1. Which one of 1, 2, 3 has helix-only ellipticity at 222 nm (-39500 (n - 2.57) for each DSSP H run of 4 or more, over all residues; to 500), as calculated from the coordinates, equal to -20000?
2. Out of 1, 2, 3, which structure matches 29, 17, 15 when semi-axes √(5λ) of the Cα gyration tensor in Å is calculated?
3. Among 1, 2, 3, considering only distance in nm of label points 7 Å out along Cα→Cβ at positions 144 and 176, which has the greatest calculated value?
4. Given structures 1, 2, 3, which gives the highest value for distance in nm of label points 7 Å out along Cα→Cβ at positions 152 and 184?
Structure 1
C-alpha cells in the first residue's frame, strides 16, 4: 500500500513562508533583470534624448515584461496568502510557474525587439509563455483546494475557474492564426470582468427562479 503524500499544514508555517519567500525572490530577480539592459544603455548614451530615441523598443519590451510579471506575481500572492499549507505536488507545479516567470523577459524580447512582422514562432512563444504561467497558477489553485489548503468557494463554477486560462488560450490560438495583429490579441483578456459579471447575473437569476 502506497504511503499517503506528505503535507505541510498551518503548523509548519515556516515551510510555507520559505516557499513564498523563494517565489518572491525569483519574481524580484526577474523584474530586476528586465531593467538591467536599460541601465547599461543609459550609461552608454550621450544624452537623454539619444537614449530614448535609440532604446525605445527595449523600453517598451521592458515595460511589458515588468507589467506581466507584476500581474502574475500579484495573482500568485493572493492565491497563497489564503493557503494553510502545501504538498510536494504543489511544490512541483510551483517550479513550473517560476520557470514561466523567468522566461517571460526572454519571450518578450524575442517578440517585441527581435522578431519581424508576422513572426508566428516569436509571438507563439510570447503568448504561450503567458498561457503556460496561467495554467500553472490554475493547477496550483486546484491542487491547493483538493488538498484542503484553501477554503472552498461554493459559488465559483468551472466557468469562472477556467476563464483567465481560457482567454489566454484564445489569445494564443488567434495569435498563431492571425499573427499580423501581434500581441494585440492579448486584449481579449479585457473580457474577463464582463464575462464574470455576466456569469454572476445568470447565477443570481437562476437562484431566484422558483423550484
Structure 2
C-alpha cells in the first residue's frame, strides 16, 4: 500500500486486515478511523494521526506514529517502533501508553509549553496508565534555547494512574547532560501529579 489519506468528517471502519507496507497513512483532522480488525505496518511505514483512531489497543509493531490527533484506546509501541507526537511540535492524545524496550519516544523542544505551534514542545497526553522501558530521544526545534529552571512536560496523564518504569538509561532523578547543546543538564523526574518532567539545571 502506498500513501493513503482519510479526510472529511466521515468514519472509516476496518473489520478485516490492513497490511501497510511503506508510505504514509494519514488520518486528517476531522476524519475518523475505527479499527475493529487487524492493522499491520512495517519499519518503512508512517501513520500520521491528526484526526481520531478508535481501537481497543493500537499496537505499533514497527515504523513511525506521529500526529496531533487522538487514539481512543491504548497505544503500545514495540521494539523498533517510534512515537513522535505532533507535526513539529504537537500533542498526541491516547489512552494507556506503553513504550516497550527498544521503542523510541521522539520529543522536539521548541518552547516551554506543550502545544501545536513552532514555539511549543511535543507531548503525549495520556488518559490512563503509563509504562516506560524504551528510549527517549530529545531534539531542539526552531533554534529554541532553554534556560535554568525551565520545565518540560513530555508525558502528561490524568493524575489518577501511576507512571511505571523509566526510559532506557534514564532512571528517576538522572541527568541528561548538555541538554539541547546548551551545556546545561536536564533532570528527568516523575512529578507528584504523575506527569513526567524534564527540569533544566545549571
Structure 3
C-alpha cells in the first residue's frame, strides 16, 4: 500500500494518507526517525507497527504533560490515556514512565496517606478509602495506611481536645451528654476511626475533664 501524501496538522503532527485515505497521524520525531515519506510502500504489518509506535509516543507525551501539572496514580493516568489510544499503547507508555521514575504509585500512596493523617486527621479506614479512590489497589492501600498509621487513641484524644470535646463538657443534663457523645462518636467514625478506639478515648477524656 502506498503512502500517497503527508499533511501537517494544526497540532503539529503529520497526517498520513494511504491510497488517498487518512490512516493516522505521527509526530515529527517518528516521521524523521523512521524516514516516513510520501511514495513509500508499506505492508499491513508495517502500518500496524507504525500505528502502535505512534500511539505509544503520543500517550507518553500526553502523560508527561498531565504529570507536569499534577501527580497521578497509574490507574488514574490510564483512565486519561485509554480513551485516546489503544489500551496496550497506554500501558506501554505508563510502564515506560514508571521505569523513568515519573510514575510511582508507592510514593504517591505514602505521601497521600501521610497528608491524610497529618492534615485531615483521618483514621486508618478513611485513609484506605482515600487511597483506593485515587487508584491504589486495596491491598496496597491497606499496607500503606497501616505502616504510616499514628497511634489512634492519641489522635482521637487530640481531636477531642481541639474540636469535639467541648460538646461533651458543656452538656447540662445526662440526656444532652449522651446526645453529644453520640454526635461526637459519629463524627469520629466518619473520619475513619474504629469503635473501640473511639470509646476508649471518649471514656478517658470524660474521666479526666468532667
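Since every read-out is calculated from the coordinates, none of them should be taken as a lab result. Computed from a prediction, not measured in an experiment: that's the story for all the values here. Cβ atoms are built from the backbone, for glycine too; each structure is taken alone.
1. Checking each candidate, the match is 3.
2. 2
3. Ranking 1, 2, 3 on distance in nm of label points 7 Å out along Cα→Cβ at positions 144 and 176, first place is 3.
4. Going through 1, 2, 3 one by one, distance in nm of label points 7 Å out along Cα→Cβ at positions 152 and 184 peaks for structure 1.
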